[in-house]
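Dropping the structures in below, format is structure tokens.
Read-outs: derived from the displayed coordinates by stated rules, not from any lab. Everything numeric here is computed off the predicted structure, so don't read it as measured data. Cβ atoms are built from the backbone, for glycine too; each structure is taken alone.
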Structure I
Amino acid sequence: MSVYNLCYLFMKKIILFSAFFIALKTYAQVPEDAIRYSWYAHTGSARIMAVGGVMGSLGGDISAPFVNPAGLGLFKTREFVFSPGFMSNKNKADYREALTENKKNALTLGPTGVIIGIPELFKKDCSSAFSIAVNQTANFNNVVHYSALNNYSSFSEQFAEEMAKSNFSINNILTTNSPLPYTVAPALYTYLIDTVTVNGIVQVKAAPEYLLDSGKAIMQDMNKVTRGAMYEWAISYASNIKGKWLYGATLSLPVLNYHSKTTFSEKDPTGDTSNHFNSFSYTDDYTTSGSGAGLKLGAIYRPKDYIRIGFAFHTPTLMNLTETRSTTLNTVLENPTHSYEVSSNTFTNNQPGEYQYNYTTPWKAMISGSYVFREVENVKRQKAFISADIEYVRHSASRYHSANADPTTDEKNYYKGLNAVIKDNYKGTFNFRVGGELKFNVIMARAGFAYYTNPYKDIAFKAGRMLLSGGLGYRNNGFFIDLTYVYQVKKDVDLPYRLADRANTFANLHQQQGSILTTFGIKF
């Protein structure tokens, strides 16, 4: 089974997080959000993606502002670049030894914008460059689905736990201004959870637990459809000092739009009508949008004409985000048979919940090296290059904060608990990219490889990304076009729910992604 005993510290932080979560009424941030907005493969132009995404020391491409802006210093003319693409996802999920498959396709956009190279009139071998560009750094269009029998736990038990720890009465919760409108209130209203007296002690129990207590299994089904993307606007400047040192800086302005619709259902597969529970279906409709700002700083040193060494640092990006959320729950009970349905809007004055908060991305640092064969002033005689990047991303440094100027004690405690969970769940990762190009006058052939390591601390969570790529390019008379295919294999985990009193069950995800990327450019 895909059930693992999580380490003591992890469970302690989950309990702490749960305790803070139940005290708040509209917050929905979870640790997985931090990874969603930081753990993704580098994206670039078709040329750069063909060589594995390497851009730390290479320069001379519109991808430079998003990785190492010093690379803009190699431009001495003006360019306009457009990079459309197409992505195909194939997902497999292993949940409690049951395999499911699904597919999702989407359009993508690589670096697109204008570069203006400015030669220095009175300083030989010196120049500067300015660029405005946009790039789709993450594409969220995907479908994750899995289904299996579970005799270990129920999704509904998290609502029972939340109710038991909340210290709220049923009358407090079932109001039009409920403190727990998305979880406990709908569960109580539809009798998915209820109070029972056992040996004179009042307890909160979920209806599916009657089935589990009898030794039977529940049929569970999880379906999550996500869409949206994260785009980054880059305003960049670079300086070239006699061809030896190149310096650059980018003002990064990310824009985020993420939407997920998750439906989790459970049903009794036995046909026994005496165990109280028949089925339930819970739908969570969630949207996050917002923008932010950060800096990317870089330098490239050329000790020889054919050697380039690059350094880059990306500061944490501060983002202001707004989330909206609404849920629906349908419960069918037996003996006697009753069906109940309710929306969370019933408990939020008939309006979807909305909340603003701040999110800080982790910082990144990179070192890179390139070797250019036959590096001469006439670029038409440059025959090949090979380049590699090593990148460090500190995922555990992601942080959430209240957007209120004077946050309440509950808000402070909530974000303190959430950030503690992130710090204990995630770690820094090293990412590796390598690639090269062969040039045949106006035609170029390219190939590359990239690997992004596991951001989870827990050894039970197997995750990583591997990219294999190849492509062709054509450059002649101020016009160029590049075509690339990238094959990506991604391993990850998905926790459909968390319980504080036991180890959590989760699905192992295996994603195969094929991307066709094109880049068109013209010098003017």
Structure II
Amino acid sequence: MMKLIKHILILPFVGLSVLAFSQNEKPSDFEIYKNLELFELVYKTIDVDYVDESDPGHLMRVAIDEMLKELDPYTTYIPESQIEDFKLMTTGQYGGIGALIQQQGDKVVVSDPHEGYPAQKSGLYAGDIFIEINGQNVQSLSSSEISEKLKGKPGSEVKVKVDRNGEMISKTLVREEVKLSPVPFHDMVSEDIGYIKLNQFTQTAGTDVLAAFRDLKGKNMKKLILDLRGNPGGLLIEAVKIVNMFVKKGEVIVWMKGRDNRNDVSYSASLKPEDLEMPITVLVDGNSASASEIVSGALQDLDRAVVVGQTSYGKGLVQRPLDLKYNAKIKVTIAKYYTPSGRCIQKLDYSSREAGDKVEAISDSLITKFKTRNGREVIDGRGIEPDITVERGVYSRLTATLVIRNVIFDFATKFRAENETIAEPQKFKIDDAIYQQFVDFTLKQDFEYSTESSEIMDKLQKAAEEENFMEDAKAEYEALMEKLKPSKERDLMKFKEEIIEVLEDEIIGRYYYQTGRIKHSLDKDPFILEAIKILNDPARYKEILKIQE
């Protein structure tokens, strides 16, 4: 009987598609309606006739996701169950306890409580392992499932039980509206240089950057560092607002062009600027994308700021969320954006790939050169290339393994449990005694790692054996291999300096949260140090931007 009901429910829907086409004045749309009808028939056949009971909702979600994968990674379907996550991305707001959590093997832990929110105020620490939520055992749940249980209406209570170094601790938290500021930190880094860190272009990004800027001007700021590193983007209009602060009213900041000319829009500075003369450096890296590239690209094209760091991500596509039925949405790429010089910085060419093929970067032969206002040469198709490049040091395999395997995280958890306080962020240093504690802790952990050198040696051995050279070189090979093979004891001392850098950051975060981490890095961050150097050398600043006296 149930199968018959399914047939009755589905068949009229197919008929409606055919009827819709018969009344359509565009015969060229026949392929669309034909394939819609075929898809409906396949979907119905699987649901009714497949040997095992299927999950129609799951099948449809897979079909939608796989279809959208053929376009680009930014065109996505957002079902009702993920609307709250979507809102968080655009507004930075949600109802919950205010903490980042992460999966570590088969456990889910607090990784970073947000300062001033319920998790931190109630005394939850990074490293606490979730055991129960509202009396339900959650040890078998994923981080996303636990996240859903922690979120809820502001003012409602949630009871959690966590394991802290073997001790079971119960807490009752009152959920709040968590509003994550896109500007987690701003301060003076010298007598006249201000620093603003912008994490994301949510709905208050422009307002928050403006407030930070005015606060720093009140503290005698004469020069500015705007840090967009790691900023994945967000709302285009917020990028426009930020650029508007530093360019003349009426200046074109960015424009969009799509297949549908209704999406062709130009955005200009519509407000009175805050400052047209202040020297500015903008920090970018490979994770600065989208709206971050609009800001850095516009300020670069208009010769209003020196861009410092590494080539940005290269996302020149614009998405718009559109409402669907049943409280779902689709976020669809509608256009490409262009900086004031006319360049589109999109790096990957999704339009030219064959179905299912790997996406390639836009061919070098198609790269076009453009000119900034002062005549400096810039190119499209490669993200925003900095005016001054800063090389980021590459961590050793050992340091990377210590991070990935959570050895540094777990030591910081242990350290926090054993030390009630530490020095303030700018003064805290890991001395030899603390580092030796870390070494002793690490040597007890069960993990392996390889080095690039030892991997190359393994390949060399195989090649030498195939060519019958190994016997003659065996003694020399084994002697060199002995020196190159990984050794935890040796490498913990060899890479001590870089390990301490990561370890200090993790430990400081346990006491002073994200603000403390940023404060600790200010006087040693090579990007910031280079920006300060440029801002303190007016002649060099003007030379880079080709500013004529």
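Thinking only about distance in nm of label points 7 Å out along Cα→Cβ at positions 95 and 455, which of I, II has the largest value?
Numbers: I: 2.2; II: 4.8.
By distance in nm of label points 7 Å out along Cα→Cβ at positions 95 and 455, the leading structure of I, II is II.
Quick check: 0.25 is what I get for FRET efficiency 1/(1 + (r/R0)^6) of positions 175 and 223 (r between Cβ atoms, R0 = 35 Å, to 0.05), calculated from one of I, II. Which structure matches? Don't skip to the answer; put the middle values down first.
Values: I: 0.70; II: 0.25.
Derived from the structure labelled II.
Out of I, II, which one gives -3500 for helix-only ellipticity at 222 nm (-39500 (n - 2.57) for each DSSP H run of 4 or more, over all residues; to 500) as computed from the coordinates?
On the way: I: -3500; II: -12500.
Structure of origin is I.
Taking distance in nm of label points 7 Å out along Cα→Cβ at positions 79 and 207 as the criterion, which structure among I, II has the greatest value? Write down the numbers at each step before the final one.
Numbers: I: 6.1; II: 3.4.
Once distance in nm of label points 7 Å out along Cα→Cβ at positions 79 and 207 is worked out for each structure, I has the highest.
Comparing relative contact order in percent (Cα under 8 Å, 6 or more apart) across I, II, which is largest? List each step's numbers first, then the result.
Working: I: 20; II: 11.
Checked I, II; max of relative contact order in percent (Cα under 8 Å, 6 or more apart) sits with I.
Quick one: mean projected area of the Cα convex hull in nm² came out at 25.6 when computed from one of I, II, so which one is it?
Details: I: 25.6; II: 35.8.
This figure was derived from I.
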